[in-house]
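Take a look at the structures below.
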Structure I
Amino acid sequence: MIKAIVTDIEGTTSSISFVKEVLFPYAAKAFPTFLRTNWGDDSVRAQIAAAEQECGQPLPTPEAANAVFQQWIAEDRKATPLKALQGMIWKQGYQSGDYTAHLYPDTANALKQWQQQGLDLYVYSSGSIAAQKLFFGFSDGGDLTGLFSDYFDTTSGHKQETQSYRNIQAAIGLPADQLLFLSDIEAELDAAAEAGYHTIRLDREGSQGESKHNVVTRFDEIDPASL
């Protein structure tokens, strides 16, 4: 019996295009000014130190740091310090009303129904936990953060590694066979299945081809009680 659902964001609850066409360009444009303005902030300095460890070189100035982050953005690199700083920038954009986070029309109602049915809901995304909370806090469906019991990001491990799902399962505290993972990425679902999760692939456009996992195109096609 499914007792908790862990969901991806991009391509699952929300369009990939929102992140790639709105959030990423917004952060890329804002990075130089953000780094110069906040260079002495402790939370920013912590992420710069982490970025220095990851790239293996000192980043003594905002300009040097910006060059590395712009390269990582261009590479779509899933680097934790990049995600953390993007989250700080996106927070400003959300709070100023520059955009709201896209949700597929069926997402909010399905999440609310599942929670009302007694299921615990979790998010696992390559975006930072802070960015995830902003996403669901300023979504097209309003503030949905109250629906989720917890959030997981790459600090739990990368999304195509089985151990990451074991780490999340241990944090949730339920047996893996009581967890359902939702994603649009086959390799992520493979890793979750290897860890013992139930899995469903979201194929929002109906064009992703064959899968070894159950496939749906909408959240309202999912019946956790049947798994």
Structure II
Amino acid sequence: MPDAELRRAADRYETVGDGVRTRHSFSYGDHYDPANVGFGPLVAINTEHVEPGRGYAPHRHADVEIVTWVLDGALRHEDTAGPGGVVEPGTAQRLSAGSGVLHGEHNASGTEPLVFVQMMLVSQHGDDPEYAQATVADGPGLHAAVDVHAPARLLVARLGAGDEVEVPAAARTLVHVTRGRVRHGADELAPGDELRIHDGRALTLEADVPAEALVWLLEA
């Protein structure tokens, strides 16, 4: 396995449903690749495009951490672990499924589209389901997001034109670009592109235009 992998958005798997379209970074549902089932404890990065008023009916998860980051629009969620509500850009939501939870997600708007990234990790939380969310700091820099019950940490990198951020070393690092273009060395990443680092090195990310990336520091 190489020390670093660059995976392009066009190579992600795609699922199309009734009013929804999903791009998957890892094996998911009908898409199975034994060489791409996860990265450390991270087992799903799904970019969801949901038409106005549409979404997913309540469905069950167990033994996973579900982290949601809204890019555009507003996500209305319901689950058996908390009061439900609406999540908008700038807020990271985490649902620890624990022994089992039902949750559903819908576009909160009847007129505007919804785009969000939903990520899942193998969970170390085996108790009753637990829900949390956190507002992520605005402005350039590398900002902490919501905590997870897994050997992992999620950071949000925001860069203005000409900015750079230093990503600390971890056993594995995954960078998933959500907006703009991010450069690492000679590689430029556009939205949906991912950089997966296997060798525990620190990274420098740069941008010539305003950009955003989700950065996972994985210690397993």
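Coordinate-derived values only; no laboratory data. Just so we're clear, the structure is a prediction, and the values are computed from it rather than from any experiment. Cβ atoms are built from the backbone, for glycine too; each structure is taken alone.
Once distance in nm of label points 7 Å out along Cα→Cβ at positions 78 and 102 is computed for every structure in I, II, the highest value turns out to be that of I.
From I, II, which structure was semi-axes √(5λ) of the Cα gyration tensor in Å = 32, 19, 16 calculated on? For semi-axes √(5λ) of the Cα gyration tensor in Å, the value 32, 19, 16 is produced by structure I. For Cα extents along the principal axes in Å, for residues 134-173 alone, the calculated result is 34, 25, 8, so let me know which of I, II that is. Source structure: II.
Once distance in nm of label points 7 Å out along Cα→Cβ at positions 54 and 118 is computed for every structure in I, II, the highest value turns out to be that of I. Here semi-axes √(5λ) of the Cα gyration tensor in Å, for residues 62-125 alone was calculated and came to 22, 13, 8; which of the structures I, II was it taken from? Only structure II yields this read-out. Determine which structure produced the value 0 for helix-only ellipticity at 222 nm (-39500 (n - 2.57) for each DSSP H run of 4 or more, over all residues; to 500), calculated from the coordinates; the candidates are I, II. Answer for the origin of the read-out: II.
Structures I, II were shown, and relative contact order in percent (Cα under 8 Å, 6 or more apart) at 26 was computed from I. Using mean count of other Cβ atoms within 10 Å over residues 142-149 as the calculated read-out, with 14.6 as its value, let me know the right label among I, II. Source structure for this number: I.
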